[in-house]
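Please go over the structures that come below.
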Structure I
Amino acid sequence: MPARPTAPAVDGSIAILQLLVNASYPLTQAEISAQTGIPVASCYRILGSLLQAQLVVMDPGRKKSYAIGSRIFQMASSI
């Protein structure tokens, strides 16, 4: 039996970021929810927080889709 997550929103955020990093194109909220198994409402709230933190961005090339934000690259380059 897998361990129960202790912070579901954090676990969801990590799952979303990992999915977007590995995606070959920007994904819609519905695609993100389906591929991660995160409920739609939770996915919406997590994406909102990630948008505010600039960890994800809305992609202008595909309507209502999300991609990795510039803040991820800034964080990675400081290591």
Structure II
Amino acid sequence: MQNLPIGIQSFANLRRDDCLYVDKTEDIHRLITSGRVFFLSRPRRFGKSLLVSTMEAIFKGNKALFKGLWIENNWDWTQ
């Protein structure tokens, strides 16, 4: 059984500690590739830091963190 990621704001730590993660990488990919500007208004403690951390890992090309997630096979990791 996976751990609940209570208080974890780092995507890398969340994945390395085998915490429960609902795969939102398809939505993140859509945000990144749409070429539009978005304003993401979310209440406190609602995952803003984790979203930014996930996007950081994508742009840094850290493919190992995304093993088994939707974006693993749908992102150009060579750039």
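If relative contact order in percent (Cα under 8 Å, 6 or more apart) comes out at 28 when worked out from the coordinates, which of I, II was used? Going through each structure in turn, the value belongs to I.
Structures I, II were shown, and helix-only ellipticity at 222 nm (-39500 (n - 2.57) for each DSSP H run of 4 or more, over all residues; to 500) at -9500 was computed from II. From I, II, which structure was mean projected area of the Cα convex hull in nm² = 5.6 calculated on? Comparing all candidates, it corresponds to II. Ranked by distance in nm of label points 7 Å out along Cα→Cβ at positions 13 and 69, structures I, II are led by II, which has the greatest value.
Only the coordinates and a few stated rules stand behind these numbers; no lab work does. The model shown is predicted, which means the values in this text are computed figures rather than measured ones. Cβ atoms are built from the backbone, for glycine too; each structure is taken alone.
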